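Just so it is clear, none of the values below were taken in a lab; they were calculated from the coordinates. Remember, it's a predicted structure, so these values are computed and weren't measured experimentally. Cβ atoms are built from the backbone, for glycine too; each structure is taken alone.
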Structure I
Amino acid sequence: MKATAPKIDADKIYVALQSFAYHPYGIIRGGTRLRGSHEAVQKCPEQFVLDGADDAERNQALFSRFYDREPAQDPRLQPANVPKPLPDEQLVLCIRPVGRSAIGPDGRHQRIEVGTKISRRHPYVSQPSSADCFVSVTNNISRERALLATQTLRESRMGPDGELVTETLYAGQWADRDSEWVRSHPTMFTLPAPEI
């Protein structure tokens, strides 16, 4: 409901609800009594209430002045058409920086930083030069059995042929609930985000 200014009778006395600035008179103090024919009362009727109004009428006038209005709708604050995020099953995790530190013609950064999850269909993922820069987020583990690593974990052990083998589980990757990773470091895992 939009607030409406009170009708002013030129012969009656009105009182300013609160102090306000008005050109050319400067500041009109709250409580100032002016005749209805005064230019300030005529130009700013919402700032005045009839002399003799009790506190309830004054409060109602102030309330209607400030709160009985529909809020202005700023189009910039309307929700944009945000695309639905891709599920983790369709993402890969960047483990080495890829691309160059520049901004492309579309305004986006052309460099993908470590820890960023991107679509499997991204052009950088399919380039042979950057094939070792990405790992699967899900590790072919079903969502029901998955736990998400919150930190990068490395494990080294001797292989069957006597060579040192190092395995890495990167922060953001999934591990099976019953895996050695989870048994060894249970506090380093959390549930993956729910599917939207």
Structure II
Amino acid sequence: MPDRPIDRLIADAIRVGEKERAAYIDRAALMPMGKLAGLSASSVALLGPGGLVKVVAKKAAKRRTHSTDHQAPTASPEPSKPRSHRLRMTFLGAAVALAVGLIAERAVPMAARMLDSGTRPASTAHWPACPRLDARVDGCVYGVGGNGGLTLEGAARMLAMPPEQLAASNTHLDASFATTLPSGSKIVVWRGKLEIKD
């Protein structure tokens, strides 16, 4: 029926395409189910209309021929993920955990400042603990840790405040600016910006 060269070319392409599709269906029928399930949508589309049904029918026929040999069909083991994928996922998880930790480290003090009433009781025994010694803390008490090495001068430097101002609010400490504070010492951080209530 094709009498024009273009019609012959189209008919040849259709015939070659059908042969190739049949060969692709045969190859897909030989794949393990795990690999077949992992095919991309474009690969499944190459099977054509009803191609997936043909693949399943061929797999079922193959299974029937194997079962006549009195062998139980064995499920093919799922291929394990490549090591590079596991490493990539491990590093991604570690990076996400690090990012969440860094965000939380900055967010908690910021939230504490936003929720702070701006007033402190007259007794420092009821003041909140300082999360760290930096230029943003005020109206709190910092407990010196066990690793030692902290002096009033060093604390003033971390707090970005004059050492004299820090010493004035810490008269309970019997130490000079350069004396290392013993573990358990309480440093009162008071910049005079908050209100004291009785």
Structure III
Amino acid sequence: MKTKDLIAMLRELDPAGEEQCCIDNADIWDIGVEPAYYDGSLHVIDFDEDRRPIRGRRMRSGKKIVLHPISIQDALEYDNFVVEYQNEEDRKRYEPGDIEERRHDKEIEMIVEHDHFVDWVFMKIQRQRNVPLGWVNRIKEVADKFFNEQKIGPDNPITKVRMGSSYHDCRDEFYEETFDVVWDDYSRILITVKPKATE
């Protein structure tokens, strides 16, 4: 559908422009312009006078206007997002699923954070000396223990996010500034918080 056709249909359906728009019941988060080939070819459908599809094609040249939807479930990954239930029946129907969705999102986030930290520790050790095969699990165990004790992740109070950057954008730099990783002469893997990181 062309932009002008969409605008015309919206004006016909809602002249005042006050009704909510949705995509499969999800709100519209953003609208952007992207190449037609981006994230899969653009599907263009031709219709007859009764809006029945009669032919279609996939396009990879030109541009496309993309409407990005966002649902309650999508928004739950944001810590400060609040769900407003319309009444008690609404709450009983949806709140348990919303709580589970938020818990699941946090669980996945922490798994990703954990694996990234363990990989970072392993790379730091590898730069100090070659890692024998038998030491791989031991290094991972030390990194795992430290991660859980320090509660590393975006919610950690010592995490410092730079202006204009997300935690994920500056995560490795944050690790470098915050933690020391040493394989000492006694074959101990030591991970510590640098003093300035706690100031």
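Starting from the value 20.1: which structure in I, II, III was Kirkwood radius over Cα pairs in Å, for residues 26-129 alone calculated from? Write out the running numbers ahead of the final one.
Details: I: 20.5; II: 20.1; III: 18.6.
That value comes from structure II.
One of I, II, III was used to compute distance in nm of label points 7 Å out along Cα→Cβ at positions 98 and 138, and the answer was 3.5. Which one was it?
Computed on structure II.
Can you tell which of I, II, III yields 79, 22, 15 when semi-axes √(5λ) of the Cα gyration tensor in Å is derived from it?
Considering all the candidates, the number was obtained from II.
Have a look at I, II, III and say which one yields -3000 for helix-only ellipticity at 222 nm (-39500 (n - 2.57) for each DSSP H run of 4 or more, over all residues; to 500), as calculated.
Considering all the candidates, the number was obtained from I.
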